[in-house]
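Down below are the structures I want you to see.
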Structure I
Amino acid sequence: MSKDKIFFFIQSIVKYNSFNFGIKLRSILYRPFFKKFGKNIQIKDGVTFKYPSDIKIGDNTIIGEYCYFVGKSGLSIGKNVLIGSGTKIITSEHRYEDVRQSIYSQGLTFKPVKIGNDVWFGFDVKVLAGVVIPNGCIVAINSVVNKPFIESDVVLAGTPAKIVKKRIG
C-alpha cells in the first residue's frame, strides 16, 4: 500500500477534530507523509490533502478550516504563510482540446504550484495549476488566481486575480 493511501486513512480519522488537541495530533501524524513538513504548522479541522507526498509546507504555516489541496506534480507552500478557511489549491486541469473526444476521456494534466514566504490568503481563495505567488503577497477573499505572478509584496484580488495594490514598507 502506498504512503498516500495510508495517509488518506489517517486523515479520515483525525480530519474533523476542531480542538487544539486535533491540531497538534494532525501535525504529528501527517509529518511523515509529506515531502516536507516544517515546524509549528497548524492544520485546522476539515482540511483535505490529496497526494501529500508531493507537498512541501514551510515553518509557521497556518491552514484554516475546510481547505482543499491537490499536490500531484508538486505543491510548495513557503514559511510564515496564512491560508484562510475554504481555500482550494489544485495542481490539476482537465484536458479538453480534442472536440472528437469527451472531456472526461481526455484525462488530466498536472502543473506545480509555488507559494512564497510570508503570503496571506483570505477566505475562499482558489489557486489553479501552474500558479506562482511570490513572497509577501496578499490574496484577497474569494479571488481566483489562474496565472503565475512575478512581483512580490503586492495585493492580488478578483476573478481572475490581478495586482490591485503594492504593499509599502
Structure II
Amino acid sequence: MLGLKRGTVSLVSDHNTWSQLFDAEKNSLEKILGDNVVAIKHVGSTAIKGVLAKPIIDIRIAMRLFDDKKLKHIEQILNSLGYTRMHDFPGRIFFAKGPEEKRTYYISLVKEDDEREWDNTILFRDYLRNHEEAREAYNQLKQTLLKKYADNRTLYTKGKEDFIENIIYKAKLSFKK
C-alpha cells in the first residue's frame, strides 16, 4: 500500500509494485517535462529490493538549468500533476504528492552535476542494491530508529545520516579500486 501521513514513520517490506509505480510516474513526468530534465531516477529505500521502506516513492530529477524561469515552469507542471513545492534546500527543491494524511510520491529537483544531491544519492542506492550485508545493517538501523521515532520523521531521518555517509564513502572507495 502506497502512502504515509506527513511527519510519521512506518516501514514495510519490499513491495513488488514500487518499481511499477515509479515507472508509471516516470513515464508521466517524461511526457510532460520533456527536455527540461536530464534524467529521472527512482531513489530511496523503495528503489532497493530487500530494504524496509516508508511507502512513498522517492524520485530524483536531474536538470540542466536551475534558473528561476525554468523552475517556475517546472513547478507549474508538477502542480498540475498534484505535486506541491514543500522545501528549498541547498542544491535541491523538494515536492510532495498527496494530502498530508497520505503522501505518496516525493520529487527532488537537483542540478545534474551536483555531487551531493545527485551522485551521492545514486551511489548510496546502488551500493545497497549490490551489498546484502549493508542492506541488512540498514534494515536493523531503520527498525531501531522506528521504535524511537515513529512520530518524529525529523529525528528518524537524522538518525540515519552517519550510516548513509559511511555507505557513500565505501561506495566511492570501491570505484577507486
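Where a number appears in this text, it was derived from the coordinates with a stated rule and is not lab data. Just so it is clear, the model here is predicted, and its values are computed rather than measured. Cβ atoms are built from the backbone, for glycine too; each structure is taken alone.
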Discussion item. Quick check: 1.00 is what I get for FRET efficiency 1/(1 + (r/R0)^6) of positions 84 and 100 (r between Cβ atoms, R0 = 30 Å, to 0.05), calculated from one of I, II. Which structure matches?
Written reply: II
Discussion item. If P(r) over Cα pairs in 5 Å bins from 0, in percent is calculated from each of I, II, which structure is the one that comes out at 1, 8, 16, 21, 21, 17, 10, 4, 1, 0?
Written reply: II
Worksheet entry | Read-out relative contact order in percent (Cα under 8 Å, 6 or more apart), computed value 25, structure in I, II | II
Practice prompt. Match the computed value 20.9 of mean count of other Cβ atoms within 10 Å over residues 76-83 to one of the structures I, II, and report its label.
Written response: I
Worksheet item: Which structure, out of I, II, was Rg and Dmax of the Cα atoms in Å, for residues 12-51 alone calculated from, if the result is 11.7, 35?
Response: II
Practice prompt. Assign the value 19.8, calculated as mean count of other Cβ atoms within 10 Å over residues 60-67, to the correct structure from I, II.
Written response: I
Discussion item. One of I, II was used to compute distance in nm of label points 7 Å out along Cα→Cβ at positions 20 and 68, and the result was 3.2. Which label is that?
Written reply: I
Worksheet item: Of structures I, II, which gives -14500 when helix-only ellipticity at 222 nm (-39500 (n - 2.57) for each DSSP H run of 4 or more, over all residues; to 500) is computed from the coordinates?
Response: II
